[in-house]
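Here, each number is a calculation from the coordinates, and none is a lab measurement. All figures in this text were calculated on a predicted structure; none of them were measured in a lab. Cβ atoms are built from the backbone, for glycine too; each structure is taken alone.
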Structure I
Amino acid sequence: MTRLLLTIIILLAASTGLAAQEHDSKSDSLAFVNAKWEITELEKGAQALYARFPMFNSMQSICVVKYPMKKFCTEILHRPGKTAGKPSVIGKETGAKFALNGGYFHVRQRIPSVYFRKDKEQLGYTHPTELYRVDGLMGFKDSKGRKARIATATDTTQYAQVSKGWHSAMATGPMLIVDGDIIVPVLTGDSADGDNVAAMKQEQKQGAKIRTHYSSSQFYDKRHPRAAFGTDENGYAYLVVIDGRFKGLADGASIYETAFICHMLGMTEAINLDGGGSTTLWTEKTGVINHPHDNRKFDHDGERSVPNLIVVY
């Protein structure tokens with residue numbers, strides 16, 4: 001990524017009014033630009049980028065794979081239950097070039113907790129307790145995954161209509177960037193807690209044994225490891241992870257901060273994926289790029305088995 005391109009991105013960010021209450025958008029943008037990015041050239045014009053630097057009054061550890069969609073095939077891979085696995089393992093098994101953990105799931109059962117469809121087969125539905133953060137769909141219009149789609153979908157009954165004509169679709173969220181603009185607020189507070197708590201109580205009445213979910217402020221406003229998928233107007237896709245829960249080494253990002261980073265990378269459409277201990281980005285050439293948190297060590301070995309992934313061939 002050239003210094004000139006990053007300077008242009010700063011000007012675009014400034015023009016969209018990204019001033020944050022607790023952040024200085026100008027200094028955060030400059031920190032991003034002045035970071036010493038390690039760039040690994042991958043095949044067919046793809047790149048892996050990594051940098052660790054102070055930003056948002058914290059330490060950020062950011063990994064990205066940027067690739068031209070028309071030169072690769074991208075798939076949302078469904079691997080539930082006993083077929084679930086670590087991204088690096090599944091990536092190697094399937095002959096993938098890159099792999100990123102996918103959408104939200106029930107940790108014990110290793111099954112999706114969100115709507116997932118491949119062709120005409122529906123493989124999951126959005127659990128009521130996910131609705132405080134799941135407000136969009138991502139997927140691919142074609143079977144080779146060269147035409148990515150990201151769309152707002154807050155009503156679960158409209159999934160089929162929103163993704164009409166898509167070959168595959170997965171519900172996730174929150175939506176981060178639409179038409180080049182960040183659409184998440186700087187701070188969310190507990191605005192979704194009422195609906196989320198009500199949904200959990202209803203599930204418990206029906207006998208479900210579910211753990212207590214994050215409050216909306218914990219999920220949106222606190223810093224955690226994050227993963228995101230996005231595209232730009234030049235036909236590139238971005239697989240993004242932000243390390244977190246390593247105090248002073250990698251503090252993680254809020255949802256707004258995740259959107260800000262995606263915007264700085266040049267994305268015009270972006271959506272959040274499952275984060276936390278699931279957050280893992282792998283390439284055939286580099287191995288695991290980021291520092292997954294599941295082993296509580298700042299190394300590359302803490303991967304978690306996940307039941308759905310975004311894989312690129």
Structure II
Amino acid sequence: MIPQTVGAKYDAGKVAKIHCVKNDKLEDLNIKNKCYLLMIIFEGSVSFKCKNKIFEAEGPCFVCFDETENPKLIKQKGLKCNSIYFNPEFLNINMSFERIRSEDYEQLALMHDMFLLKPFTDSEKFVYLLFEEYISNLSLWFDNLEEELKIQRDWYWSCRSRSYFMEIILLLERVYGIIETKEPKQIKKIKNKHLKSALIYIESHYNKSITLENITTAASINHTSLTKIFKEELNTTPMDYLWKHRISVAKKHLEFTNLPIKDISIRCGFKTVQHFTRKFEQYMGVTPVVFRKNSVKERKSAF
């Protein structure tokens with residue numbers, strides 16, 4: 001399969017290198033040298049052969065393949081799976097298969113925060129378990145992505161679909177089991193159950209109006225103890241982590257889409273554009289508009 005969605009009324013002829021399949025039966029996994037595949041398995045189980053080994057996946061989970069793999073379906077049971085077939089260039093035009101495999105990719109990815117595809121290029125693992133708390137957002141983002149690609153309601157259809165796909169990929173990156181520092185290989189696993197519950201709650205509700213009380217309730221611990229754990233483990237506070245997480249997601253939308261600032265602010269849990277701009281400048285030192293302009297300029301100059 002060579003994934004593509006072609007513009008009709010708006011941006012006629014424009015090709016978005018992505019294709020969604022709801023309730024995918026996985027009957028033809030013909031992706032080798034053609035595309036990446038992200039399976040979102042909500043229920044049931046599936047087994048497949050890859051690298052001459054049998055792998056099993058049981059929902060809820062992600063299953064990730066890059067274009068070098070040739071997976072073969074062995075069996076499935078009670079499967080409910082939504083699939084996204086895509087070329088990484090859909091995320092970023094510079095993410096060609098050749099560049100991702102090149103020697104300078106690590107340096108470029110570090111410079112431009114482009115490690116989103118790590119779960120796909122990790123040749124040791126294909127299956128990543130999902131927390132139940134993430135399922136609702138995942139279903140919504142997939143449905144919105146599919147609808148945007150199908151309806152193409154305005155000139156922003158490609159950017160808006162990319163933004164929903166970005167949300168899914170960002171969640172996959174977090175499920176990959178990391179809170180990353182600037183060095184991508186320095187990975188910190190979260191072991192404290194209260195902290196883990198708090199982070200899961202924040203990362204699945206950041207686009208809504210949430211309070212410290214909401215976070216402590218989700219973590220089953222009082223706010224004093226939770227704040228102490230956050231400071232010891234992450235050198236931050238629960239609310240500061242929330243704001244940083246919102247800004248982190250907003251940065252990706254600003255870097256890789258032309259989505260209007262107002263849309264981004266709402267999607268990331270800010271009540272107004274003004275509030276978003278103030279918080280963004282507080283954490284990043286520049287406004288969202290300036291950040292987007294600089295990011296595009298830097299990215300173009302590096303390739």
Structure III
Amino acid sequence: MSTSGGNKAVLAALAANLGIAVTKLIAWALTGASSMLAEAIHSIADSGNQGLLLLGGRRAQREATEEHPFGYGRERYIYSFIVAIVLFSVGGLFALYEAYHKYEEVHGGHPNELLESRWWWVPLLVLGAAIVMESFSFRTAIVETNKVRGGQTWPQFVRRAKAPELPVILLEDLAALLGLVFALIGVAMTLATANGYWDVAGTTAIGLLLVSVAIVLAIETKSLLLGESASRDAVARIRGALAGVGSVERIIHMKTLHLGPEELLVAAKIGVRGHGSAADVAATIDEAERSIRAAEPTAQVIYLEPDLYREDHVADPRPEVPEAPGH
């Protein structure tokens with residue numbers, strides 16, 4: 001998947017979150033609503049996260065060096081994992097702490113700042129506008145995702161995508177929209193019932209939502225960091241390409257590994273004809289490499305080892321697994 005679609009979704013989310021964060025902070029300063037503060041910190045954390053995704057994408061484009069001969073493609077995974085940590089700590093845990101702090105105030109009989117403020121209508125206006133802006137950002141992420149999702153369901157896309165930007169933005173935008181709804185319900189019910197516990201409940205729901213999304217992101221990104229094989233379709237294309245080379249009698253075993261979202265390492269031992277010369281074997285390897293690259297353009301690094309297949313040939317104890325279980 002090209003990074004252009006992911007970057008477009010990231011930039012749309014960044015623009016929306018920066019504007020939303022400022023308005024939420026103003027609303028919190030005027031009313032003291034804890035759910036508004038939790039949502040403001042959520043938007044600030046999301047803005048920082050989008051900056052991290054853009055930074056990771058830029059750093060991943062650096063050329064390979066002697067110290068890092070396979071390049072820096074996995075930096076995109078590293079920064080995506082940092083995003084999950086930021087969302088968990090700065091977003092989720094802060095919201096839960098703010099909910100506990102506000103609960104102590106309400107339980108202790110302190111007057112609710114939102115109910116006493118003459119700006120009580122501001123959070124409702126800000127949250128309504130934020131829902132509209134966040135919806136445009138979420139729509140952009142959906143449109144860009146649909147260009148590469150194919151026949152996969154949304155959960156399948158999030159779990160199987162090799163490029164982290166779109167899954168991260170999708171989950172962040174979804175969490176942002178749900179968080180805004182929780183905040184709107186909390187503020188509206190607080191104003192309607194004059195009961196500050198509704199504000200506490202809205203803030204708690206936001207915190208639990210962000211923690212849950214952060215955990216999902218961390219689990220999925222961890223699998224990419226550990227190193228995932230190519231998708232089933234990509235493996236099938238590579239096998240088909242090798243099978244189409246006349247001098248390749250069979251694939252003895254094969255391994256694939258994503259060095260980055262668009263960089264795939266392919267290592268295979270292939271059976272060749274025993275009566276061919278060294279020049280014939282070299283020509284077979286060259287043809288096989290060209291065939292693989294034509295069938296799977298992400299196959300940037302290819303290592304092919306020619307061998308003579310024997311029935312008693314020891315099988316590779318770790319056969320190719322197209323996709324990591326559960327991802």
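When helix-only ellipticity at 222 nm (-39500 (n - 2.57) for each DSSP H run of 4 or more, over all residues; to 500) is computed for each of I, II, III, which one produces -14000? Spell out each step's value before the answer.
Working: I: -6000; II: -14000; III: -22000.
The structure behind it is II.
As an exercise: relative contact order in percent (Cα under 8 Å, 6 or more apart), calculated from one structure in I, II, III, equals 13. Which structure is it?
So the calculation was done on II.
Taking Cα Rg over 2.2 N^0.38 Å, for residues 170-281 alone from the coordinates of each of I, II, III, which one would give 1.16?
I
If percent of Cα pairs over 15 Å apart, for residues 42-137 alone comes out at 66 when worked out from the coordinates, which of I, II, III was used?
On the way: I: 72; II: 66; III: 75.
Going label by label, the one that fits is II.
If mean count of other Cβ atoms within 10 Å over residues 50-57 computes to 17.5, which of I, II, III did it come from?
On the way: I: 17.5; II: 12.5; III: 20.0.
Going through each structure in turn, the value belongs to I.
Figure out for me which of the structures I, II, III the number 25.8, 92 belongs to, where Rg and Dmax of the Cα atoms in Å was derived from the coordinates. All intermediate terms of the calculation are to be shown ahead of the outcome.
Values: I: 18.1, 58; II: 19.4, 56; III: 25.8, 92.
The read-out comes from structure III.
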